[in-house]
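Nothing in this text is a laboratory measurement; each read-out follows from the coordinates by a stated rule. Owing to the predicted nature of the structure, the values given are computational and were not obtained by experimental measurement.
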Structure 1
Amino acid sequence: MDSNNKPLILIVEDVESNYLYLNAVLAKLDVKVEWAKNGIEAVDFAKANPNTDVILMDLQMPEMNGYEATREIKKMYPDMTIIAQTAFAMSEDRAKALEAGCDDYLAKPIRSKDLLDTVNKYLGK
């Protein structure tokens, strides 16, 4: 949690409209939301913010994809919660995401209730 005692959530998403949707849904919770547009920014953010509570990780992004970013972050912070989010909702993608170190998985389009339930599960609410 950050200094305001609000849980810190990082949305890693290269498509602005997807970020805006996730941010709007998360506004229902008392959380602080930050945005990274690719895996490199996500890894840099995690390094600078080891207190991040939840990362919503898009798997398909330019520069560094979500699988690689998850592996890098989990090397530094094995206990940081990373929830994969992808439109490529095949069963092997779920397995690949979990194998990369993701703690959970949401398939796009993400229903607001599913997002809130999943995030709350990891925030202990």
Structure 2
Amino acid sequence: MRFMMIMIPKVYQPDTPPEEGAGEGFAPPEEAVAKMSKYNEELSKAGVLLSLDGLHPLSKGARVAFSGENVKITDGPDIEAKEVVGGYWLIDVKSKEEAVDWAKKVPAEDGDVIEIREIFEM
């Protein structure tokens, strides 16, 4: 079974105070990167990791919304969102419970959230 574990970091969320958030030029602390790299290596060695990537904050992105024939494009800092994805892991495991076990091992910071979604074939 394939699952996507979606990182929803506190530092990317719109309700996070600016001094605690991921502003312009944001980079995670080296210690956090080292812990995450070790975790990613653990996933890889276990043979469950299919892919992973981190994502820049919304300020560097765009949103394309569809309503009938209309397409609305919102760019960078004007994007409004309740939750902002910071990255993902695509894993292949035997069950949702195993995916949850892997998510519990993520070296997350206080306030971060990991969402787990099963992938279906199209």
Taking percent of Cα pairs over 17 Å apart, for residues 5-52 alone for each of 1, 2, which is largest? 2
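State the single structure among 1, 2 that was used to calculate relative contact order in percent (Cα under 8 Å, 6 or more apart), giving 49. Before the final figure, lay out the partial values.
Values: 1: 23; 2: 49.
Source structure for this number: 2.
From 1, 2, which structure was helix-only ellipticity at 222 nm (-39500 (n - 2.57) for each DSSP H run of 4 or more, over all residues; to 500) = -6500 calculated on? List each step's numbers first, then the result.
Numbers: 1: -13000; 2: -6500.
Value -6500 for helix-only ellipticity at 222 nm (-39500 (n - 2.57) for each DSSP H run of 4 or more, over all residues; to 500) corresponds to 2 out of 1, 2.
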Across 1, 2, Kirkwood radius over Cα pairs in Å reaches its greatest value in structure 2
